[in-house]
1. Quick check on the output: 7.1 is distance in nm of label points 7 Å out along Cα→Cβ at positions 29 and 77, derived from one of P, Q. Which one produced it?
2. Starting from the value 17.5, 64: which structure in P, Q was Rg and Dmax of the Cα atoms in Å calculated from?
3. With distance in nm of label points 7 Å out along Cα→Cβ at positions 53 and 93 as the yardstick, tell me which of P, Q scores highest.
4. As an exercise: helix-only ellipticity at 222 nm (-39500 (n - 2.57) for each DSSP H run of 4 or more, over all residues; to 500), calculated from one structure in P, Q, equals -37500. Which structure is it?
5. If distance in nm of label points 7 Å out along Cα→Cβ at positions 13 and 45 is calculated from each of P, Q, which structure is the one that comes out at 4.2?
6. Given a value of 62 for percent of Cα pairs over 14 Å apart, for residues 5-60 alone, calculated from one of P, Q, which structure does it belong to?
7. Where is distance in nm of label points 7 Å out along Cα→Cβ at positions 69 and 85 largest, in which of P, Q?
8. Could you figure out which one of P, Q the value 15.0 for mean count of other Cβ atoms within 10 Å over residues 21-28 was computed from?
Structure P
Amino acid sequence: MEDMISKIIDMDKKARDMTNAARQSKLDHEKEIIRTKEKIKNDYLERANERIRINTQALQKKADEKLAVIEKKNEEIIRKMNEAFDANKAKWVDEIVSRTIG
């Protein structure tokens, strides 16, 4: 009889040990899932930030190119206006004076 009780106690101990091992395994897997989830999230954010950085550089380059074109056009307009002023300033002054006085 004692032998049977001893076997039952041993079986109970083995069952508890197996249950504890299963619980620990479950906890370990849950922790691994959390680590994997965080790694995936961080990798995604790193790739997204890299794409943002690349897109920002490309957009800045485009904006700089457009600005250079606009500045060149403005310089040409200013140059032509200065040429027109230099060529016509005496005539324009005479016209303004004659309209004011006359």
Structure Q
Amino acid sequence: MTTFDDREKAFEAKFAHDEEMAFRVMARRNRLLGEWAAARMGLTPAETDSYYKSVVQADFEAGGDEDMIRKLIGDLTGAGVDTNDGEVRQAMAEFAVEARRQLLEAK
């Protein structure tokens, strides 16, 4: 095996690791965001568990975060919680940082 082959395999392994980490951060962020919204709506622990799973699932419906943001805003507004797009996006950004921190600490 040549040095070039070794480098190629190393790059492929790093790419796969980075993609897996990005997916795990996104999934953890979505869970934290769902738990945050459930707390704002006053859901019980059992309802919270079910709700955050529905938020995670909503992110798989279409590419990007817009489908999940629409779901969160609709659910929060439907529950009588005063919210807006900016607040949800702010929470999403904060939970992305928190999710990465949690995953790095777990290693």
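Since every read-out is calculated from the coordinates, none of them should be taken as a lab result. Everything quoted here is computed from the prediction, not taken from an experiment. Cβ atoms are built from the backbone, for glycine too; each structure is taken alone.
1. Structure of origin is P.
2. For Rg and Dmax of the Cα atoms in Å, the value 17.5, 64 is produced by structure Q.
3. Comparing P, Q, the top value of distance in nm of label points 7 Å out along Cα→Cβ at positions 53 and 93 belongs to P.
4. Of the structures listed, the value fits P.
5. It traces back to Q.
6. Considering all the candidates, the number was obtained from Q.
7. P
8. Of the structures listed, the value fits Q.
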